[in-house]
Structure I
Amino acid sequence: MRLNEWIWNQFHRSLAAIPPWRIYGSFLHTLVCLGANRRQFLGTFFLRNRPELELIRRLSDQKGKGSTLKIIVLGCSNGSEVYSILWTIRSARPDLKIMMNAVDISNEVLELARKGTYSLGPPELVDQQIFERMTENEMREMFDKEDGRLKIKSWLKEGIIWRLGDAGDPEMLNILGPQDIVVANNFLCHMDPPDAERCLRNIARLVKPGGYLFVSGIDLDVRTKCARDLRWRPVLDLMKDIHDGDPVLRADWPFKWWGLEPFNNKRHDWRLRYASVFQVNEKT
């Protein structure tokens, strides 16, 4: 059998295994992305992806008692992701010293995040209720109530450096230094793919050798290409749970450019394509 014929047969078998609705959905999503006028959104939620937070907690357990953990959250928006991460780690590992850098390109939203005080009514700068995924007990643990507003507790605000900056800036590494964990969620999908790829490659430089990169909310083709080119190791722990962990991203496929396609372990590259967390810059 000729090589070209073998390749075609393999492709045909793979295609035959995919349900028709999935093929149509992928086609529709491609058209949506091609015609999209991408722009950034400021909104996000507290405890947005619980499996992802659980993995961050597990990775923090790799640190010995009293160690320092360096984390950077890029595109930190209103601060809900930063405070969710700190609450998750500090609740489990109060002995760790966490050095948290939080970076966003918008000074307005960065000021809201720095203050850590949020309205119980119509939310500032966003169009969705940012507490909707929290239980009442979690809200009591994370906030104090003052004059009809919720204020982040002081023990969660400790050790955060809020920075105005661009994740695509090549000087970011010189400014911040290498990090144990780099979080770059839910803003790269709002860039055109070539810009998102350049930005992601720059972001990866921030991860120290053997450290971890969290990157969801991005075109999967862009992330897969970078992961393959740069030889990132996908973290398989909680992989599918994290992929499905944000109902907004999953529910909006295929009709929005940020929509996230269903998990498909029939693909030959499924581990690389659907991983949202990677160990990068490993020593060789």
Structure II
Amino acid sequence: MYTWVPPLQRKFQHRYVRHILLFVLTLGTATVFGDGPWYSVSLLAILGAHEFGHYFMCRWHNVDATLPYFLPLPLPPTGTLGAVIRIRESFPSKQALFDIGVAGPIAGFVTLLPLLWLGLRMSTVMRSDSPGLDLHLGDPLLVQAMVKLQFGTLRNGYDVVLHPMGFAAWWGLLATALNLMPFGQLDGGHIVYSIFGRRSSWISVATLAATLLLVLRSYSWIAMTIMLLAMAIFLGVRHPRIVDEDTPLDPRRRVVAFCALVIFVLSFTPVPIETFIK
């Protein structure tokens, strides 16, 4: 007697035409509706590094995943909704979950560092009291430090007008901070679950409460808060369980987790965007 066994599906099978088409479309919308090729190429390099960080770590742990899907958006100021990968199977261990979750933010952050520095070197300082609609970008700690190194202490009434490359790096910092928020199945949620296990649910609840409070300070938090609320409603605040969730992370990964916390602190700003008429 013979028993038929279906062949195992090969992992990491990709629809390359779809990925390339979405990348080209996103490059186009980011160039036209963003701030030109300096901006679009830099931003897609940061987003791509982030997602390929996840992807290559999936390959390392043999967790099936897609290549990055870049998401075009024919609207200013970004011209894109970012990029994502889809992980097609469950995480086999806490170590794999942690490595895959933390690799993206670290790769994106390392990529944006030289772009931010070069973008600031090509930026200019101008008076900030000219009439018209003013778009003010929040200053994460990293930006404040680099501006100080590049321009010294700015005089009252003056501000830095970012070069498009610096503008792309700023968006990269914002994306890094948002992804590292310790909530649910965001990258930061994967990290805190790897460290605290089921107790991470309370951290997700606290993060959601914090974003609701941040909306009172800046309306630019509305979109993120709505997304977190939707995730809480449809996916829940509890992270899907991993078989070895009670196994503590090794010291090396705890050091990497601390580095991710530092990156979050350097990238975060409580008031990302403000607009007002002078």
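Worth a mention:
- For the set I, II, ranking by mean projected area of the Cα convex hull in nm² places II highest.
- Value -18500, calculated as helix-only ellipticity at 222 nm (-39500 (n - 2.57) for each DSSP H run of 4 or more, over all residues; to 500), assigned to which of I, II: II
Rule-based calculations on the coordinates, nothing more; no lab input. As the structure is a computational prediction, the values presented were derived from the model and not from experiment.
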